[in-house]
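Q: Take a look at the structures listed below.
Just so it is clear, none of the values below were taken in a lab; they were calculated from the coordinates. Source: prediction; values computed, not measured. Cβ atoms are built from the backbone, for glycine too; each structure is taken alone.
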Structure 1
Amino acid sequence: MKHILYSYRRCPYAMRARCALIYANIDFEIREIELRAKPLSMLKLSPKATVPVLLTNQQQVIDQSLDIMNWALAQHDPDQWLSEKGTANQEITQKWIGINDGPFKQLLDQYKYPNRYPEQSQEQVLELALNIYLLPLNDRMKHHKFLLGNQMSMLDIAIFPFVRQFMGVDSKKFHQLPLKELSEWLNFFILSDLFNKVMAKYPIWRDIET
C-alpha cells in the first residue's frame, strides 16, 4: 500500500512536503484537492482541513508540513539535508522558519490579496517584508550558497516556496529590488529537476461515493 498525500499544487506548505517526499524517494500517491470542495476522506483524517495531510501505509496521520518533511528525511536523506543538526544550526533553522511561517506568511497574504487587507498598501507591506525577512535573507546569501552554508538543507526547502510565492505577485518588481543573491538562490530551486517533479499536475481527487 502506498502512502497518500492530500495536497494542493500551489500551496507552499504542500510544496515543501512534496519536495521532501520526492527527494527521499518515498512511494506515495498524490491526491490533489479542490479548496472549495475538500474531500471527506481528508477531513476525517485531519479536521483542521488544510493541506498537506499524509496518511502513511502504517495508517499514521501527519498533518503538519514540517513534520512530513522530517518524517520523509528520516526514511531516506541521500544528500544529508539533515546533516547540519548541530545546536547552532538548529537554532538558525528554527529562527528562519519561525519568521517565515509567522510574520512573513502574514505579510505574504497581505501582499498577495491587498483587497482583503485594506489597512495597509501593497507598498507598505512590501517595505515590511523587505525589512523583517527578505533583505536579511539576501544578506545571508552574500556569505553562503545556501542558508546553512554551501550545502543544501531542509531549511532551504522549507522556505523557498514562500519566497517564490511572494516573488510571483509581481515578479518584475521583485527582480528590481536589491535582492540579487536571494533571487539567484530562488532561481536555483525553481529551475531544479526536483521542483519540476514537485509541480507536476494531477487531476482533482474525488472520493468514491458508496
Structure 2
Amino acid sequence: MEDYPRPSVAVDTAVLTVDGGELKVLLTIKDSAATTPAHDWQLPGTFLHVGETLADAVRRSLEDRTGIRNLDPVQLHVFDDPKRDDRGRVLSVAHLAATRVDRLHLNEHSKLFPVNNVPHLKYDHSKIVAFAVDTIRGRYHNTPDPLDLLPDPIIGEPKHSFVMRDLRMLHDAIADKKQNPDVFRRTMIDHLKPTGQWRKGARGKPAELYVRG
C-alpha cells in the first residue's frame, strides 16, 4: 500500500434553502466578511480523518464551521479533477443538505447567497453548487416538496398541511421561474391528499388544505 501515493479526501456540503422567494446556498468564510477577500468564500467542508466516516466528517464540518446540527446530508458526487486544489491531490465527496431557513443559525462566518449570484468560490466549489442546484431542481420537478421545505401550518391546521399556492411559490423559488397555476395543480394533484379542511384568507375564498399523499 505504501508504494502507491494516496490523495487526500475532503467533504464539502452545499446547504440549500429558500429565503425571500429565492433558492440560496450557505457559504462560509474563515475570517470576518469585512476583512477577507470575496474569493475566500467557500462551502463548509473539511478533510476526512483516519477512522472517520464521510457522514461523520460532514456533520463535524457543519458544526465547526456554521454551528449547524441535526442535518442529514446525502452524498451528491465525487469531484476528482487532479488540479481542483492547488495544495495537492484532493478528492472532494460533495454532499447536499436542504433545510428550512428558520432552522439555520448564521454567524459572522456564514452567509446565505442566491444561487444565481454566488461570489467567486475557492477550489471548484462553484461546480458543486451548480450540481446541487440541478439535483434539487430535478427532485422538485414533478414531486411536491420532497425535502420538506414548506413552513409549518397555521396553528389548528392539520400537521404538515399546506395550501396549493404556498406549494407553488416554493416550487417557483426552487425552479427560478413562475409556473402556470393550473398546469402546476394538474402536475401535483395526484401526489396530494385533501385534508377536508380549508384555510380562510383575509381576501378571496378559502383555500383547501392538502398533505403529501
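Q: Here log10 I(q)/I(0) by the Debye sum over Cα atoms at q = 0.17, 0.22, 0.23 Å⁻¹, for residues 14-125 alone was calculated and came to -0.86, -1.44, -1.53; which of the structures 1, 2 was it taken from?
A: Only structure 2 yields this read-out.
Q: Determine which structure produced the value 1.8 for distance in nm of label points 7 Å out along Cα→Cβ at positions 30 and 78, calculated from the coordinates; the candidates are 1, 2.
A: For distance in nm of label points 7 Å out along Cα→Cβ at positions 30 and 78, the value 1.8 is produced by structure 1.
Q: Tell me which structure, out of 1, 2, gives -14000 once helix-only ellipticity at 222 nm (-39500 (n - 2.57) for each DSSP H run of 4 or more, over all residues; to 500) is calculated.
A: Value -14000 for helix-only ellipticity at 222 nm (-39500 (n - 2.57) for each DSSP H run of 4 or more, over all residues; to 500) corresponds to 1 out of 1, 2.
Q: Ranked on relative contact order in percent (Cα under 8 Å, 6 or more apart), which label among 1, 2 comes first with the largest value?
A: Answer by largest value of relative contact order in percent (Cα under 8 Å, 6 or more apart): 1.
Q: Now, a different point. Can you say which of 1, 2 returns 1.00 when FRET efficiency 1/(1 + (r/R0)^6) of positions 134 and 190 (r between Cβ atoms, R0 = 30 Å, to 0.05) is computed?
A: Label of the source structure: 1.
Q: Hey, another quick one. Taking 37, 18, 16 as the value of semi-axes √(5λ) of the Cα gyration tensor in Å derived from one of the structures shown (1, 2), identify that structure.
A: Only structure 2 yields this read-out.
Q: Something else: Given that semi-axes √(5λ) of the Cα gyration tensor in Å, for residues 46-109 alone, derived from a single structure, equals 23, 13, 13, which label among 1, 2 identifies that structure?
A: Structure 2 accounts for this read-out.
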